1. Upon calculation of log10 I(q)/I(0) by the Debye sum over Cα atoms at q = 0.12, 0.21 Å⁻¹, for residues 60-123 alone from the atomic coordinates, which of the structures 1, 2 produces -0.27, -0.85?
2. If Cα extents along the principal axes in Å, for residues 28-91 alone is computed to be 44, 17, 15, which of 1, 2 is the source?
3. Could you figure out which one of 1, 2 the value -14500 for helix-only ellipticity at 222 nm (-39500 (n - 2.57) for each DSSP H run of 4 or more, over all residues; to 500) was computed from?
4. Using distance in nm of label points 7 Å out along Cα→Cβ at positions 36 and 100, single out the structure from 1, 2 with the greatest value.
5. Once mean count of other Cβ atoms within 10 Å over residues 4-11 is calculated for every structure in 1, 2, which label goes with the largest value?
6. Given that relative contact order in percent (Cα under 8 Å, 6 or more apart), derived from a single structure, equals 33, which label among 1, 2 identifies that structure?
7. The value -0.49, -0.90 for log10 I(q)/I(0) by the Debye sum over Cα atoms at q = 0.11, 0.16 Å⁻¹ was derived from one model only; which of 1, 2 is it?
Structure 1
C-alpha cells in the first residue's frame, strides 16, 4: 500500500513539473506545457490511473513504461535546453527526478506483483522448545 502511495506521489510530481518552467532565458520562461511537457503530463496521468486502479501485472507495466518515457522526454529536453544556451527551469529538473523515482518505485511494484501468490516468505528461525 505504501509503495502505491509513493508511486502515485512520484507521478503527481511529474504532472506538477509540466506546469513549472522548463526553460528560462532572461526575463522569459517557458513552462512544460508549451513543449513536450504535455506528453509527460498525459503519461503521468496514465501512470496514476494504472497505479491507483490497476491490480494486474499489465497495469504495473503501463506505470513502468510511462515513467521510462517521461524520463526519456525529460532528458532529451534537458539536453536541448542546455545546448540552446538557456537556463534549465525547475520543472524540467522535477520531471527528470520524479521520473527516475517513479521508475524505481514501479520496478519494485513489478517485483511485488509478479511474486507467486502462494509463495510464503521463508520461516523465521526459532529456538527449539526446551523440555523441563
Structure 2
C-alpha cells in the first residue's frame, strides 16, 4: 500500500475501508451472525479505521469559529493532555475540539489520541464537551 500523507489520501482510504466494513457487516447479517460475532469478525478493519481517523485529525485543515461562547470546558492543551494521561477523561466521557484562546476548530481530539501520542501542537487549547447521559 502506498504511504498516506495528505488528508485527501487518508480520506480516500477511510472511505474505501468503511465500504468494506459495511459489506462485511451485511454479509454477517445475511449469515445470521450475532452482534458479538460480527464485531469480532470486523475487528481488524475497525482498528484500521480508528487509526486512519487519528491520522486524518493530525493533518486536517481546520475551520475556525471565533468569539463565540461554548458550553464546553476550556483547557490549555497541556492541561488536557495531563488530565488524559491521568485517566481524567476517557473517550466515553465526551469529546474535545482543538482551539485557541478565542476560537474553536472543527477538529476533534479524543483522550485515546493523547494516549496514542497523536496530538497536534498547532493549537494552544482544547474545549471539552461532556457526553450527556
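Where a number appears in this text, it was derived from the coordinates with a stated rule and is not lab data. Predicted model only: the values in this text are computed from it and were never measured. Cβ atoms are built from the backbone, for glycine too; each structure is taken alone.
1. It must be structure 2, since only it matches.
2. Details: 1: 44, 17, 15; 2: 52, 29, 23.
Of the options listed, only 1 reproduces it.
3. Numbers: 1: -23000; 2: -14500.
Structure 2 accounts for this read-out.
4. On the way: 1: 1.6; 2: 5.1.
Greatest value across 1, 2: structure 2.
5. Numbers: 1: 20.1; 2: 14.4.
If we compare mean count of other Cβ atoms within 10 Å over residues 4-11 over 1, 2, the biggest value is for 1.
6. Working: 1: 33; 2: 25.
Going label by label, the one that fits is 1.
7. Numbers: 1: -0.45, -0.74; 2: -0.49, -0.90.
Corresponding structure: 2.
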